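Below are structures written as structure tokens.
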Structure P
Amino acid sequence: MKIAIYTLGCKVNQYETQAIETELTLRGHALVPFEGPADAYIINTCTVTAVSDHKSRQAIRRCRKYNPAAVVGVCGCYAQTDPQAVAALGVDLVSGTAGRLPFLDDLERLAAARTAASSDGPEPLVTVGNIMSQRSFEELPAGGLAGRTRAMLKVEDGCVNFCSYCIIPYARGPVRSLPLADAAGQARRLAEEGYRELVLTGIEISSWGQDFRDGTSLIDLIEAICAAAPGCRVRLGSLEPRTITAGFCRRAAALPNLCDHFHLSMQSGCDATLKRMNRKYDSARYYESISLLREFFDRPGITTDLIVGFPGETEEEFEATLAFLRRCAFSAMHIFPYSRREGTPGAKMPGQVLRAVKEERARRARSVAEELRRRYLEEQVGRTLSVLFEEEKDGLWRGHAPNYTEVTVSGQGLHNVERPVRITGVSGERLTGEPV
């Protein structure tokens, strides 16, 4: 059977799509481009914003144009939170954020029934369960796309932070962790397959191990994975700032293959806004994390997310955030205007900020982010960084240093090769250098 897949959303969704692709290939199916004819289509949806829901609906409608007779299966966060809305779009199968292998079993069965009957099937099959009752981690095949240097390893699912702007806890359910021994085993297999970098991903990886209730925490997992795949760089996904303690940093800094890039979710630099967001830290605790990382690591890459225009945010609060950004001196930032998400406390809050104001604040924040980014890149000139090369384009090889700066050099045959590079300059968003 020819199957096409379309994925929206975060790295966890990308990981799960890769796992679905791996399983489908093992079952003998052929993967084909989404923008064309197929026997079956899978849409892995996102629901982090109302715009994400809209994009998911658009993708579902598009595949019907490519082959009206195909079987269409929809899974992911939007399908989990609003399965009836998805079913109303004329799909054949609706699943959520759990049970990916049974989802594929159902897809195959429906496709076989469709072929045998040569006609439209019955009403959509909706298999979405109560995600809040999930207590076990669904282990899926780890890996990456063919020819890639980097593989993702999902180690955690679920979130119980319930930030007031976020729908994801309702889409993903409680924290479930991949057992430490299983994570180490997957890391070892990925290294044996030739990957040179492993990215630990999850909905909230800082919560890894909470469900085991045995005292193990994320740093225990990181140490086990680094030991299991000593020839691989290990890169961390987004971290909750309170994860960063002196003990965490001391143990992390002792790991030679751990990348010195840390993405600390922030969302606001103003304490009053953080409180309305129901974040579990204030700006002082956040800055403590920044300071600890710079104490234990030499000029690490520290990146973050920022939401501007959250309900109630005044100009003074926003100015406080801009000042905090400069104090933190991030190496890169993702900046988003607040998107009102029905089903969250934030959607009902007074003081909703006008769209034009949100967009204007986003522009100002991006200007600060660009200034900080340029400064960080310029600070790398003269350093020697280890670069894992990924692809060649326009006569130059591109790769990433452990601090997640992108580096270009002249050379030949560098795919999946890690080399020390002396940084000689900055070109746009990239560093330039010479292999040494």
Structure Q
Amino acid sequence: MRVALYTLGCKVNQFESWAMEEQFEAEGCKIVSWKQDADIYLVNTCAVTSRAAYQSRQMLNRLKREHPDAKIIATGCHVQTDPSMVLESVGRGICLAGNEQKPFIASMSLKHSGCTGIFIRDISRARKIAPLFISRPPRGRTRAFIKIQDGCDAYCSYCIVPYARGRSRSLPGRLVFRQVRDLAEKGVREVVLTGIHVGMYGRDLEIEASLLSLLQDLCSGFPGIRFRLSSVEATEVSDEFLSWAVRTPNFCRHFHIPLQSGSDRVLRDMNRKYTAAQFLDLLYRIRSLMPLCGIGTDVMTGFPSEGREEFQETFSIVEEAPLSYLHAFPYSPRPGTVASSFPPRSTGKEARDRARDIRKLGEAKRAMFCRRLVGKVVEVVIEGSESGRGLLVGKSGNYVDVFVDPGQAASGEMVSVRVERADGAKVFGCVVKK
């Protein structure tokens, strides 16, 4: 059996698709590209924005049209939150599986000969994390994600994710260690710890743990691997956390801390638990302790209570903040969320224009950060060759793409690189021999 997977959305979805690939391979299937002919096509959908949900349905329709005899399976957050919309758009003849069914999709799809079926449980009742694992890095990758947490209890007013992922649930530390050990044996040099709300890690376990205690154990237990967090909230980065990070060489000097809005009024309406001043103060503390730390953020424009004045507050905070990159996106109303009933103060065009302006500011900040690296030595995990230039490329600990000449290193190696020049969001350097 030939199986093809197509993934939309976040790093958690990417990890889960890698795990599902391994499930199919364990059943004797061959994984092929979604552009090739296959017996089974699986689409891991996203629902975080209306556009992501539309793209999910669009791909399902395309696969059904181009491969009428294949089995089409849809899973992921759009399926979990709105299966009726998926069926209405795509029609019968496909299988729908909720997020909690992902660990069983391979055996389920091979067991049932027909193409139809709906396998979706009430995810709000889930109390344990679905057991998904990978035994090796995905093909062609030298950095690997591990999902240590799922679900969210925050209920930001704009966010559909708690309804798609359920309550916060954590992977027990012994299973995290097993994952890391398996990956270390396969030569992985960087592990990215990811989840829906990573900072909530451990609070639901029988023996309560914390994200910091997990990181401390991992970094001391696997000194040859560097660890990176996918994202963490401003309220979850304590002075103790920062003090530990400064002293720990294999914890990446990189934090991704969502802002969403620089207006305190909008933050309250979003049900975010910090102020713009608290966010800014945290970033300055990080930069003072780790001057070359990469710091990223997310910014949402056009939230219903955002007018011109509130957007200007956001722009000013982003302009002042010591950021090295950012992601900006316009607000997308999600049915069933609190904010979807708020009267809008901005048009869709205004939201898109504001996101464009924030992105331009982000590009300038990224270029400025890269210029600051010139003359510095950074640790880089080589990921492979860049098509077109013939150079090797890898990620630095502070989350910058670094390019070196071929022959200086090999894919999968961690090397020290002296940065010689910067070009926008890219830096170029020479491997320093130890």
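Numbers below:
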item	result
Mean projected area of the Cα convex hull in nm², for residues 126-237 alone - highest-scoring structure of P, Q	P
Winner on distance in nm of label points 7 Å out along Cα→Cβ at positions 182 and 294 once structures P, Q are ranked, highest first	P
Distance in nm of label points 7 Å out along Cα→Cβ at positions 150 and 214 - highest-scoring structure of P, Q	P
For mean count of other Cβ atoms within 10 Å over residues 86-93 computed as 20.2, the structure of P, Q it came from	P
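Computed from the coordinates by the stated procedures, all read-outs in this text should not be read as laboratory data. Just so it is clear, the model here is predicted, and its values are computed rather than measured. Cβ atoms are built from the backbone, for glycine too; each structure is taken alone.
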